[in-house]
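The next part holds the structures, each set out as structure tokens.
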Structure P
Amino acid sequence: MTIIRTSHDRDELAALLGRDPHLHAYELGDLDDFYWPYTSWYRWGEQVALLYHGGGQPTLLALDRSPADLAELLTALVPLLPRTFYAHLSPGGETVLGEHFVSRAHGAHLKMALTDPERLDRVAPAGELLTVADLPQMAALYRAAYPGNWFDERMVQTGQYVGIRRDGELLAVAGVHVWSPVYRVSALGNVTTHPAARGQGLATSAVAALCRRLLSTVRWVTLNVRADNEAAIALYRRLGFTPVAEYGEFSFGATTA
């Protein structure tokens, strides 16, 4: 009989997740020393689930292209989950967890991967590397342009954040949620442009510069984007990204019963 179990073997997990690196880029990246202390890993047969504890509320990543396997993984995992958590789930996973928790949907999302990097050559890259000294300006930009975004200030320490300034003001940023040269994966994140400077191609140029930088250290460049964010999806398509999977984001809490 298959049972749910924890795993602390990074080589084992990397082998399982590496079978579909585009789907599991975040999890592969979280095997890196930079993220590993904030992770709990669960296996059900060949399926893997991650509970990430960094950045406040725990976040569950349970992604599988087989709805049946996903359902069995989540059903086995239910007794081990915290009372409240956020989740990234392949389609159908919300139904399984919804039988045990109160849920709130946060929209359909796409996973995209850089499958045609030659398209980057069509865009002039721009931007400078940002450091922890730039955090106050970054925070101000996110408040103005991207309120409510998930931004872990530690990520700036990776050296994978690019910003574009004009007259000393930070107007556009492109960064990462995950970057691991060890596991050869990255996931773009916290990409935004100041409302007063939109429509000028700043984010496109910053992302192009960042992707070129990332490709010198990783094999897979990926990102998550809301399925209804047509402008962002069009931007990423121009740069050579294509959709590789659908998933949903949800909040879950304990029932009152």
Structure Q
Amino acid sequence: MQRKLIALDLDGTTLNAKGALTPRTIAVLEAASTAGHQVVITTGRPDSISEPFYDQLHLTAPMINFNGALIHVPHQHWVGEHAVTLPIATALGLQEFKADYDIKVMVAEGKQLLVADHGYTDIPFLPDMPTPTRLFDAAGLTQNPISVTMFIDEATLGPLSAAIAGRFPDLAAKTWGAWSGENTALEVTAPNTSKSRALAYVADACGIARTDIWAFGDDLNDLDMIEFAGMGVAMANARPQILAAADDVTGDDNDHDGVAAYLAKALHLAA
């Protein structure tokens, strides 16, 4: 079979409801790599909380983080590494929304960078930092971040997204991970960053045609890569917009090894 680039969103897609890789998913994805396919994690998550899954799967391909704003190979220098950052002034400017919206915590992140606007605990996807040594403010943010992420209630997502688009029309604001409930993540990155652009970059580096990209996703930040890929596959648990845009849908959801079952059948993997 022609070599594929298998682009995998993490939350709600490759990870189960507990945010973990199951033994079956690990076995199938390792079998896909052994068969010569490129397995590429393509997530809104930062690198720090994606690398453990990369290592569990023993991957060697580039990884895509921050919804396409960072493309790199973990644990090594890769000549093709690419990062798109926000100016410090822009990142600080996003803090103006705290005056009008209930933002539980706001963090500026980059490769091996995480600063928050105040101490916090029990925020999904973030390590507890009850007493940070520096803050996301004019004194504490000393390098251009890749993203600014705001953790909010789901009801705030629409109005806050619209407000950001009005004040900063060139920025990309997308939700990922906990896309519903009390800890919805809204991530803001630089213009012209997307999972599809990053996939095109990685596919070119790997010598794989667009028609041989298979992309799996469930949430709105996956829409552009679902539409871009030669085969865009929505999870059974995906949002309606993703289901409508996809070329195919997994038979099972993310809590029942939907990605693994689909790939094992489609690629004839003995796993």
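Coordinate-derived values only; no laboratory data. As the structure is a prediction and not an experimental result, all values here were calculated from the model. Cβ atoms are built from the backbone, for glycine too; each structure is taken alone.
Computed over structures P, Q, relative contact order in percent (Cα under 8 Å, 6 or more apart) reaches its largest value in P. A value of 28, 21, 17 for Cα extents along the principal axes in Å, for residues 23-78 alone, calculated from one of P, Q, originates in structure Q. Supply the structure label, taken from P, Q, corresponding to distance in nm of label points 7 Å out along Cα→Cβ at positions 63 and 87 with the calculated value 1.6. Value 1.6 for distance in nm of label points 7 Å out along Cα→Cβ at positions 63 and 87 corresponds to P out of P, Q. Matching task: 0.95 is the computed value of FRET efficiency 1/(1 + (r/R0)^6) of positions 119 and 143 (r between Cβ atoms, R0 = 35 Å, to 0.05). Pick the structure from P, Q. Attributed to the structure labelled Q.
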